[in-house]
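Pasting the structures here.
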Structure I
Amino acid sequence: MAYKEVNIADLQPGSYVVQVLQQKGEFVVKQSGWVRSTEAIDMLRKKGVLVVLIDPEKKLPQTSEPATPVEPQAETEPAAEPAVPHVSFSDEQPKAERALLQTAKVQRQVLDSVRSGNPIDLTLVHEVSAGLAETVSRNQDVLLCLNRMAEQSDALLQHSISCAVYLAAFARYLNLPAHKVQALITAALLHDIGKALDPDLLNAKDEDAIPVSLSALQRTAKMSGEISLWISQHCAHLDGSGTPKISGEQIEKGSRMLAIVNRYEKLTSPLTSTLNPLAATKKLLESSRGQLDDELLQLFIKCIGIYPPGSVVKLASGKLALVLENNEKKPLLPKVKVFYHSAHQHHIPPRILDLSRQQEEQIESCVDLKKYGLDVRNYM
């Protein structure tokens, strides 16, 4: 069942709030969670919450016992949910595949709406943003791997989805609150929608599309000002050389994060670049001095890995392997699946290797599997 947008006046006790969509004032609900009483709803209203997104499938059972009085702070800022247990690659794969397919479906609708001059259905965007956030919370490497292997014929569609996946993993890696993770994902999905209106913008500088994107977002009711701000600043540089002409602390953290994933995706996308992930990372580090936030950039590289999930590497033995999971402590030694021998030019029985737990194999280089006439999607 799809998530449902609910005005605060219509919110019922027992509802599960996924995200605050509209509010006034400085109060922010830091985590998704249950609204257990009318007192909690009244407190949310007093704090300026106007519209929320709820999950209709989650409902607290009704009880005939009188409601137990609660502390307002505990209800208005729901306690953090228990840490999500890590899920194995194989168990998470079907869930991540569904989340990615649904994101692609909704993003096509978003781009079509923009092209036709219609408002964007933000409820659907928030729903897929929550879905991506949930799968990275269980195992981010699965979504990173599947996204890298996916091939979209529409470059704008692929870019926006890939940025959303990278930003989902990055925000989760930084342990940002759930509402912030989802908002950043939404910003990534919407940051380039102006390019859908004008084909010439597809080959123009990113900053040229920002006014058009913001104009399209203004036609969408209940768009978060924070999301629009991140989008408006994502081409700004710390040294003041970007657009708009702001610098340093004037640039929001969300904008800095979006700038990093936006540039990284352009360097690694098979539709726009021939660089392998290792070469792209080196170029990103070299070309971004003074422009991108260096501390955040280093954290992003640690998050996705030197050899990101979904990339293909050649081992010292000549075997080719698909990178499945990053190793944060030993980034040169990820978990891989071998499937082909480049020297003998034949397939070998697939086998998963944790390179950090053996000494026989090491990564020699990144490879483009198409040069061997092979399709990486056949080796999951």
Structure II
Amino acid sequence: MKKLLFFVLFASLSFSAIRPAEAAISYGDLVKGSDATIYYVTSDLHRVAFLDEASYRTWYTDFSAVRSVSDADLAKLPFVGIAPFRPGIRPIKGASDSRVYGVDRNGALRWLSTEAVARMIFGDDWSGKVAVVPDATLASYGRGADVTGPNQYWWKVERDASPNLQEVNLRRLASAPIVAQPKPTPAATLASAAAPTRIIILPTVINDNGGGAKEGDVDYLIGGALVMPQDGINVLPGTHTIYHGELPGYEISAWSGDCTPDGVVTVPANETRACFITFNDIPDAIYGAKSNRPPTLTVIAQVRNTHGGQLTDRDIKLFIGSMQVASGQASTIAADDYTLFRVVPPGYTATVWGRDCTAQGTIALRNGDEKTCLITFND
């Protein structure tokens, strides 16, 4: 829940420290629209987003410089990426990556190859300084040489060489590998002159209660097409709705960024829009995180005796796979795919399965699920 503090700050207390817009947006401004996301404005009037308070705090000590602007003005600033941690300030790692990295002045990750190396650079309390970032965010950084000993990376040198985000972003572009391209034809030149119309989905998974999910564990759909987080998708200009799948055991935020809370985003031609969503693992007293708790399935037999029948739900034989269960009682079982079966008593007919089951009685259960399947018997 700690990372959610970044968003809570903008939903309550920190609004008093955020200045309303009183001048045109310019290079170096910190701006936000109607939701919580803060953006840095680059010299070419584009915007990069801070994903959380941890990355923001490596650049700024408070929120006093943040300006509130209209969503319409914010949309005029093309979205170009994620604001990196300030180089040298603290080591970082991915949610599922055990390696710890320092960030250099080019915005590239430098693997700290041993604990001794990490301690030499960031001190004896280096492990307490490590920031955990989503795997998709870690993948957006470049890669530099591994740090295996002294005089290869020093936090203060990298920090002082990175006075602001603009410097880091320019060096990231300059240090990107140049890929040889064939000489374009006149037609290809005209076709490539216009920037694509794109939507980028930027999820954050918070596992501060011991959950193990990653950003890629959730499916995202735009217009029926499956979209990988952070990769983006080219779309036609206009209004689109983003849909996301379930992540059992996690609390799911509303959409933010360029999306409305229910995932609707309007993209002008040749521009990019970015939408954010957060999945936070729900605490569990026994398993640490609800997402670690085995799933439960309750099978309910509903008996209707409209023609003089005498049976009750306890008379109906119900099965989860080969395991017989009692109607209305929750069963804790392993996460897996199951098929439910029933025995239809003489003189009764049965409907198809319903609630969380398919009509055929199949169901997929994952850790953290609490699901129910219902079937009705009529005399």
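Throughout, read-outs are computed from the coordinates displayed, never taken from laboratory work. All values derive from a computational prediction rather than experimental measurement. Cβ atoms are built from the backbone, for glycine too; each structure is taken alone.
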Read-out distance in nm of label points 7 Å out along Cα→Cβ at positions 152 and 216, computed value 1.2, structure in I, II: I
Rg/Rh (Cα atoms, Kirkwood Rh) - structure with the largest value, from I, II: II
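I have -3500 for helix-only ellipticity at 222 nm (-39500 (n - 2.57) for each DSSP H run of 4 or more, over all residues; to 500), calculated from one of the structures I, II. Which structure is it?
Considering all the candidates, the number was obtained from II.
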Among I, II, structure where mean count of other Cβ atoms within 10 Å over residues 200-207 as derived comes to 23.9: II
Read-out Cα extents along the principal axes in Å, for residues 208-255 alone, computed value 34, 21, 10, structure in I, II: I
Test item: mean count of other Cβ atoms within 10 Å over residues 88-95 calculated as 21.0, pick one of I, II: II
